[in-house]
Structure I
Amino acid sequence: MDRDSSGNTRDRLLKPLEDTGLQKFHFRTWLTAGMGFFTDAYDLFIIGVVTTLLTPLWHLSTLDLMLLNSSALFAAVLGALIFGRLMDRLGRKAIYGLEATLLTLGAILSAFSANFWMLLILRFIVGMGVGGDYPMSGIIMSEYSNRKNRGFLVNSVFAMQGFGLLVGPLVAIILLASGMPDAVAWRVMLGLGAIPAAVVIYLRRKIAETPHFTLGVRGDVKGTAQIVQQLTGKPVAVPELKVSKLSSSPRALFGDKRVFLTLIGTAFSWMFLDMAFYGNSVSSGLVMKALQPHGTLISHTLTSFWIFLAAAVPGYWISALTMDKLGRRFIQIMGFLVMALAYGLLWLDPGIATVPIDFLLVYAVSYFFIEFGPNCTTFVFPSEVFPVTVRGMGFGISASAGKFGAAIAAFLFPLLLVQLKLPGTMGLLAGISLLGAVLTMLVLPEPKGLTLRQASQEQILEDSAHSPSSQETINPSHP
C-alpha cells in the first residue's frame, strides 16, 4: 500500500469530524475538561493567601514560603511528563480522570495538614494532578474539535482559568471578612479546591476514546468510523483498506528537524511565559504589599480581584474568540511584546511603582496581554502541532518546561522582590518576555485553518512508515 492511500484513508474517515459545526459533544467535552483548569487557577491564587496566613501561625521563613509557593509547580513538571507519555501508550480514555482524582485528594488532605512538611508533600500531590491535566484535557479537546473552531475550543478549556482567578480571591475575601480565625480559614481555602475537580471525575471516566487515537495509534478503521458517526450524526463509509502503523517511539519527536524545532518552540515559549506569569500570580500578594506596604491582606486581595476581573478574564475570552481568525503565532508574538513593553516601562520608570494607580494600570495591561497572548497560545500550540502517536509526550514536555519555569519563578520571586526591588524584578520579566517573542517568530508554525492531521505534521511519520526499513501494516479490525 502506498503512502497516499494510507493518508487518504485517514483523511476521509476524519473529514466529517473536521467539517462539522459546533455540536453538543464539543461543549460537553469543554466543560468536562475545563473544570480542571478552573481548579488549577483557584489553587494558583489561593496558595499565596494561604502562605500569608500561615507565616505568623507556623513561623515560616522565606525559604519555607519559597518551597510552599513552588512545590505544586515542581510536581506539575513530573505530572505532565508522566501523564503525557501514558496517554500515548494506554490511550486518552484509559487514564482520563485519574489526574482529577489526584487533584481532589491532594486538595482535601491539604486542608488537614498538621505541619509544614505534611502540607508540602500534599501540595506535591496536588501538583501532580495539575501537571497531568494539561496534556490530558488539552489534547482530548483538540482531538474532538473541528478544523474551523479548534483554536476556540481548546482555548476555551484553558479560559476556565479566568473564572478560577476570580473565585480564588473572592473566596479569600469572604472568609477573611467573615471573621473566621486564620487558623481555620486557610484550611477551608485549600479544601474548597477539591470541589470543582471532584464533580468532573465521573464525566472524565465516561468520556469516549478520541477518533484520532483509535485511528492514528491503534489503526482501528472500523472503530474510528463508528465514533465519528456517533459524534457527528453523519454516515461514514468504512473502507476495506489497511492503514500504515505510525511510530510511537519517543524518537519521533527528536529524529526529524522540523518536529524537534517545533518542540523547542512550544517548550521554551511556554517556559518563558510561565516564568513571567506565575511569578506575578503566585506572589501577587507580595507585589501588592510592595506597592502598598501598609495595606491589609483583604485590601491587597481585593485589588488582585479587580485586576483579574478587568484584565485577565476578558483577555482569556478575547483570545478564544479571535484565535481562529488572527492565528496562534500573531497572538503569541503580540502578547509577548506588549508584556515586554509593560514590564520594561515599570523597570525604566521606577517612579511608577510609587504611584499606585499608575502602577496598577500598567500591571493590568500586562495581565490582559498575558491572557490575550501567550498564556493561552502556549497551551493551544502543543495540542495541535505534534503527530498523534507522540502528541501526549510532546505536550507533556512542553507543559513540563512551562511548569519548570513557573516553579523557578515562584521559588525565586520573593527573593527577587527583596534583592532587586519591584522595578528590577519587572525589568527581568521584560527580558524574558522578549525572548519568548523572538523564539515564536523563529520556530513555531501556524496551525490556523489546517486539519489536525495537517497541523500535527503526521506526514513525517507516514513517510517513515513507508521507508524501506519500516513497511509494517496492521489490519483495521485487529488493533
Structure II
Amino acid sequence: MVLLLLTVAGSIAAQPLPEKARLYLTAKDSGDRLAAKGTLFFRPAAQPEEASYTVFVDPTQRFQTIEGIGGALTDAAAETFAKLPAERQQEFLDAHFDPVKGIGYSLARTHIHSCDFSSHSYTYVKDGDAALESFSVAPDLKYRVPFIQRILQMRPDLKIFVSPWSPPAWMKSNQSMLQGGKLLPQYYASWAQYYVRFIEAYAGLGIPIWGLTVQNEPMAPQTWESCVFSAEEERDFVRDYLGPSLYKAGLGGLKLMIWDHNRGLAYQRGATVFSDPEAARYVWGTAFHWYVGDMWENLSRLHDAFPDKAIFFSEGCNYPFSWDTFDDWKWGENYAHSMIHDFNHWAAGWTDWNVLLDEKGGPNHVKNFCFAPVHADTRKGTLHYQNSYYYIGHFSKFVRPGARRLACTTTQAPLEASAFENSDGSSVAVLLNRTDQSMTAQLWVNGRALPVKLPPHSIASLVW
C-alpha cells in the first residue's frame, strides 16, 4: 500500500494513496445498466488543466454521515405488490433490498393512515373519538403491514420513518381530509397522541419506526389528503404537544423532522423552529422535497446557521404518468442530478416516493398518478424497470449507511459528482454526464488520477 504522510491536528497521519477502482456504468443507447466495467488504475498526476474534465476528491475532508437511501412503502406499492405472482414478488424484493442482487435500499418511508397513493381515504379512529379509544391500524393489515413485514425479513436493519398527510376530517377547520384546512387547536393533544399510537401499534406488529415528520407538505392545500401549518404553528405544535407526547411515551429517541416540503422555504421553516430552544430540543432535522425549483443554497444556509440539525430528503418523483414517456432517459437523470446536489448540500439521507406502482401509475384515489422506478403490469404479472431504478442504484448500492460525504469538486459544470467514504474504508465517487457529448474525465485523489470515459447521458460509480 502506498502511503502519503499528512499533518493532521499537529500529528502525522498515514493517508492511503488510491491504487485502483472498480467502475460501474449506466448509459443511454447501450445495454449498460449498473454494469461492472472492470478495474481502472490510478497513476501519479500533476495538477490538471482548467479545461479538463476532472473530479477532485479530498478524503481528509469529511462531512455529514449518511443515514440511508431508499423509497416509500405506500398503500399503492403494497397493493400492487400483492397482485404480483410469487416469483415476481421475490424479484422485486431482491431488486430493491438485497445489496448484492439488487441496489440495497436501507431507508424507507410510510404514511399514517391514508395518503393520495391509497385506494381510498381512511383513518384509524371513529369520528369524534378525541380520546382515541377506537384507534386501530386494521386498515393496514390487508396490504401494507404484510408488505413491510416481508421486507423486514430481508432487511431487519431497514430504517423506516413515517409521515401524516392529514388529521381526520373532524379534527380540521374544513371538515375534510382533502383540500388543506388546518388542525383545530382543541385537537392538538389528540393528534399528537395519534402519532404515538401509530408508532406503538406498528412496533407491536414487528415494524420498528426510526423517525417521523410532523406533516407532509404543510404549505400545500392539495386536492388529496393535506393539512396546512405555518412555521409558527408547526413550531408550537412540536414544542407544546408532539415533542412532549413522544418523550412521555418513551419515544424521544426517534428522529423527528419538520417541514417535509420543498427547498424554497426550508431555511425559513427551519430558522423559525430552531430559534426556539424549547421546540428545537425535540427536533432532529429538516426534511425536504424537490418539486419546486433547485435552491440547493437554501440547504447549505440552513446547515450553516444550525449545524447541529440534520437535513434530509424525504420525497421526490417524476410525473405526470404516461406510457408514452415511460422510457424517457431524463427520468433517471432527474434523480441523479438531485441526489448529487442534495448530498453536496448536506442531505443525510435520500428517499424516493413510491417504490412500486401499477400500469396506471397508481393506485391513487384522486388520480394524481406518477412514475416509480419500477412498475408492475398487474394484468400480466410482469415488472418494468425505468432507468431511474439504475440511477438511484448508483448511489444506494455503493453508499452504505454510516458513510461520510467527502469533499468533491469538478472543473467543468457539465460534469456533476459527489463522493463518500464508507465505514469499511472503501470510497465511492458518482459521476454524472447529462449532456449529448461523450466526456473523457478523470478522478483525481491525492495527486493520483485515473481516466474514465463517460458516454453521452451516462452515470458512473467508481469504488476504491
Structure III
Amino acid sequence: MTVGVGAATGVTVEEVLAAVDAVLPAGRGPVRLATLDARSTEPGLREAAARRGWPLTGHPAGALATVPVPTPSARVAAAVGTPSVAEAAALLDGGQLVVGKTVHGRVTVAVAVADIDLRHHGDVEATPGLVDLAVNVRAGTPPDWLRAVLHEAVDASAGYPDARAARTAVAAACGRAEAEVLLTAGAAETFTLLARALQPRRAVVVHPSFTEPEAALRAAGHPVERHLLAPPGYRLGEVPEDADLVVLGNPTNPTSVLHPAQTVAALARPGRVLVVDEAFADTVPGEPASLAGRADLPGLLVVRSLTKTWGLAGLRVGYALGPADLVAALAAQQPHWPVSTPALAALRACTTPAALAEAAAVAHELTAHRAALLAALPPAVEVVGVPRSSFVLLRVPDGAQVRERLRDRGWAVRRGDTFPGLTGDHLRVAVRDPDTSRAFGAVLAEILAATTTSKETR
C-alpha cells in the first residue's frame, strides 16, 4: 500500500502522521510513503516515516507529471510541475487508488494499493482430488427432494421460462411487493446490472469482501473507491458521506463477520444506493442482521443467493430486493428470459415453509460444526474476527507456503491475498463436518510444526 503525500515546507511529524492516520486504518500494512523528491528531505516527513518504520521515496516532478490523476489542480501543477503530488506519487508504480486526494491542513494524502486479481475465486483452487475447503457451498447438496424438482423442471424446459410464479413465491417469503423483486441468474448478475444501470459519482465498496461488485463496476468504466475495514475485528463504521453507491456484504465474505442490522441500515439515505450482499445470510440462525424485509430504507438493495445453502452454484439462481424503480432499472438491463426454468423451479421450491425450516435447521447445525473447526485449529493459527457464517478467515505464518503444502497433502483452501485489504498470510476455510475439520486441523498442525522446525535449523 502506497500513501502519496504532498506537504508544505516546514510541516511537522505530527501533522504528517495525523493526515496519514486519518485515511489509513490502524494496523494496516505494509505501507510506504511517496512524495515529490524536493519534499522527501523535509524533517517532518522523514521523521514520520522513521517513527512508523515506513520506507519513504521521493520522485522527480517530471515523473509524477506523467501519471493521470482523478483530481488535478492547476495551482499545484503550476507550483511543482505535477497536477497532484499525493495522487501521482501513490499511483506512480501502478495499482488502484482507494483513497483520493484528501487535504488535512498543510498535508495532502492519497492511498493506492497494488493491482490484484478481482476475478479469482475459490473454485479455481478446488481442483479434483483435493478435499474442498476453498468453496463455501454446503457439502452434500442439493438434497434429494430438490434434485427431484430440478429433474422435473428439465423435463419441462421445452417452453420459454415463465418467472411469474417464482417472483410471487419470493415476494411472499420475503414480505415484499412483487415489483420489489428482481430474479437473477445468480446473485453475481445483480452487480453487473447495477454497473450497467447506474452512473455513480462516488462508488465505494467496503473491503475485504466479495470482489465481483468492484470487478463489475470497473469493467463498466466506473471509478471505485475501496473502504478498507481495519483488523482484527473488521467492524463496519462510517463510509464517505457523499458516496452515492455503497456496496458491502453481511455476513461478509471472507471475514465471516456479521454486522449489526442497525449499523448497516444507518448507511441508507436519500440519494444513495446501498447494496447489501446477503448471499450468506441464511447461514446465520434466525438471520438477525438481514435487511431483506426493510422496504422502508431509501435506496436499499439486498442481494440474495440460493448457491450456498442449497448447493446450486452451477444453476445460477438468485434474487434482489429493493425499491420498485431501482428494480425496474436493473431489469431493463437484462435480456429476455434471464433465469432458466430449472432455476425458477428452485426458487419456488426453496421458498416454501418446509424448505425455509430446513435451511434454519442447517444454520443451527452449521454453528456447531464451525465450533468444531475452531476447536481443531492449532494454537499458531489466528482466527480473524468473530466468524458467524459457513467459513472462517485464518491468519497463519508463511501463509502462501502453508497453502501450497496443504495442497500437497490433499487440501484446498482459499487464498486471501486476492481480497483487497488481506495478505498472503490469510486463508479462508469452509466449515465442513467435524471429522473433516479435525483431520484438517491435524494436517495443518503438522505443516506449521515442520515450517517452524525448518526455520530453526537454518
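For structures I, II, III, which has the highest computed value of distance in nm of label points 7 Å out along Cα→Cβ at positions 277 and 437?
Greatest value across I, II, III: structure II.
Using mean count of other Cβ atoms within 10 Å over residues 397-404 for the comparison, can you identify which of I, II, III gives the largest number?
Working: I: 27.6; II: 21.1; III: 17.9.
When mean count of other Cβ atoms within 10 Å over residues 397-404 is calculated for I, II, III, structure I comes out on top.
Among the shown structures I, II, III, from which was the value 23 of relative contact order in percent (Cα under 8 Å, 6 or more apart) calculated?
Values: I: 27; II: 23; III: 16.
It must be structure II, since only it matches.
If helix-only ellipticity at 222 nm (-39500 (n - 2.57) for each DSSP H run of 4 or more, over all residues; to 500) comes out at -7000 when worked out from the coordinates, which of I, II, III was used? Don't jump to the answer; show the numbers that get you there.
Details: I: -25000; II: -7000; III: -11000.
Corresponding structure: II.
The numbers here are math on the coordinates, done by the rules we state, and not lab data. Everything quoted here is computed from the prediction, not taken from an experiment. Cβ atoms are built from the backbone, for glycine too; each structure is taken alone.
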